[in-house]
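Listed next: structures, encoded as C-alpha cells.
We did not get these values from a lab; they are worked out from the coordinates using the rules stated. The model shown is predicted, which means the values in this text are computed figures rather than measured ones. Cβ atoms are built from the backbone, for glycine too; each structure is taken alone.
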Structure I
Amino acid sequence: MAKGLMGKKIGMLQIYDEAGNNIAVTALEAGPCVVTQVKKEEKDGYSALQIAYDEKRKKLFSKPEIGHQKKAVGDKEGCFRHLKEVRGYFEEKKIGDEINCNIFEAGEKIIVQGISKGKGFQGVVKRYNFSGGRESHGSTFHRDPGAIGAGTSPGEVRKGQRLPGRMGGKKKSIRNVEVVKILSDEKVLLVKGSVPGPSGSLVYLYSK
C-alpha cells in the first residue's frame, strides 16, 4: 500500500544508536496533512488521495481554492498552501481526515523528494568540476570551459555539451532513506543522511 506525507526540512543533527554509533540524521517536520479529495477507480479511473499541508489565513487564497478545500477545512480560519496526490492509497480515508507521521515506522525505507538548493548561474568549474587552466601569471585560461567545437566534421557543438548554466533548484528524489526515529509528539521524523533542499523547504515523503 502506498503511503505519502508532506512536511518541511528542519535541519541536520547527530544522534547515537544503542551501540553508541554516531549517526548523521535530518529532522523533518512530517505533517499533519488533511485529506482534501478522494479519487476512486470507478469515478476517476484511478485510486488516490489528495492531501494538503501548511495552513495559512484564507485572505491569501482565491475563491476557487477556498471552495475546493471547503469540505476539508470546515470551520478552520485558514486554507492549505500545498496539495499533493498520493496514488494507490487504498486505506479507507474520507475528506477531512488527518494523516500524521505515525503512518511510517522506525527502520522503514522511504523516498524523500525535494527541491535542491539553487546555486544560480555557474561556470563549468563549479558546475561540473572541470579543472580549468593554469593559475600562473600570463595565462589567459583560468576557469574557462576550453574548446567546445567538434573539429571540421561535423563542425558543430554536440548535443549535451557541458557548459556554464543554471545549477541546482531541481526536483530530486532520494530512495531507500531509512527512518531512524519517530517523534510523534513533536510531529518530527529523523531520517538517516541528508535530503535535498535548504532548511525550511517543502519535502514529500512516500513509500510504495
Structure II
Amino acid sequence: MKLYFAPRTRSVRVRWLLIELDVPHTLEIVPFDPNGMYGQATPLGKLPVLEDEGLVICESGAIMEYILERHGGGKLAPPIGHRERGTFLQWMHYAESTLYSPLGILIWHTLYRRNADRFPEVMADARARTRAGLKFLESQLGERSYLLDYGFSAADIMTAFTLLAARALGVLDSGFPRLNDYLTRLEARPAFTAAQI
C-alpha cells in the first residue's frame, strides 16, 4: 500500500489512520502546489492518493472508509448495524462537507491567494458559516471525550484536520472550549504525532 503524502494536507488524515490501525504502508512524499488543482505529482493529480493492490483512489474520506473496510479489522468504526453507525458516517462527512466548505474559502483567499482584503463580505460570510458549523459540532460533542459514545474513531481523525485549519485561521478560538479541549486530546495521541512529517 502506498500513500501519496504532503505535510499539512488532508493526506495527514490518511497517514494517521494507517498508523492507528498499524497497517503497513509506504509514503511517496510529494510537494503540495496550492494552485495545482488536479496537477499534484500523484497518479490522479490530487492529494491524497492511495494505491492498494491495483486500486488507485483519491478523496481523504473515501480512502479512510476503504481502509476501514479492507484493513480495519473492526477497529475505529462502529460496525454496520451498530446503533451509532449512522452518526459515525454523519461525522465522517460533516468534517469535509459542511464544516470545511466555508473554511476552504478562508484558506484559499487568506493563505493561498492572499487577497482576502478584496472580498470582505465573502470572508465575513465564510467566517460566520464556519463558526456556525463549529457551534453545532461543539453542542453535539457535549461532555463526551470523542464524537461517539463508541469511543475514538476515524470520524475524530477526519474532524481533527478541519479543526486544526479552523484554529490556524483564528476561527476556532476560546469561544469553543469543548472543541479546544477535544482537539488537544486528539493531538496528544501518539499516532497523530507520528503522522506529522
Structure III
Amino acid sequence: MFEYIKGLIADLTPTYVIVDCAGVGYYVNISLQTYSSIDGKKDTLVYLHQVIREDAHLLFGFASKEERDLFRLLISVSGVGANTARVILSSMSAIEIQKVIMQADVNALKQIKGIGLKTAQRIVVDLKDKVSGKDLESAQLFTSINNTTRQEALSALVMLGFNKAAAEKILDQLLKIDINQSVEGLIKLALKQL
C-alpha cells in the first residue's frame, strides 16, 4: 500500500492530478477539497489510498491525512464506493461532513449527488460513533470558539476573489496560532499567505 506521493504537478483538474515523481506520471483521483489545497502550486504531496479492482488499479489522493481517514470511513459503509465518497468530500469539507453525521442530518447527505435516503441513513448509523472521536473535533472546537471573527474574515477574503477553501485553510492555521486575532489582523495575515 502506498502512503503518499510527492512530486511536480504535471496536470491538475478539479477531479484528478498527474504527479510527476522521478519521471513517472501518476494519475491520482482527487476531491474538490484537495484541488483547492494544491491549486496554484508547482509541486505537491498527496496522501494516497489505492483501490485494486479486476479491471483497474486506482489511486485516490488527499491533501491531508484527516481527509483520507474520512474517505476510508465513508467507503467502509455498504453502498458507498470510492467515487461516491469522493463526491461527498467534494460537496462538503471534512468538518462539515463530521457535523452532518454527528447531528444525524440525513437531509444534508441526501442533497449530495448519488446519495439516496437509505445510503444517507446507513452513513449516519455506521459512522456516528466513529467520527465523534476523530481529530477533526479539535479543529471544529477552535473554529466554533471564534466563529464570528473567522466568518467575517472569510467573507472578506472571498469577496476579494480568493478561493473559499484555500482561505478557510489559511484562517484555520492562523487561528490555531492566535485565537484572539482581530478580523482586520486575521485578514492582513491571510493576505500575506494567499
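Structural remarks
- Read-out Rg and Dmax of the Cα atoms in Å, for residues 127-182 alone, computed value 12.7, 39, structure in I, II, III: III
- Largest in percent of Cα pairs over 25 Å apart among the labelled structures I, II, III is structure I.
- Of the structures I, II, III, the one that 14 was derived from, the read-out being relative contact order in percent (Cα under 8 Å, 6 or more apart): III
- Identity of the structure behind 3.5 (criterion: distance in nm of label points 7 Å out along Cα→Cβ at positions 15 and 151, calculated), options I, II, III: III
- Structure (I, II, III) behind the derived value 0.65 of FRET efficiency 1/(1 + (r/R0)^6) of positions 23 and 103 (r between Cβ atoms, R0 = 25 Å, to 0.05): I
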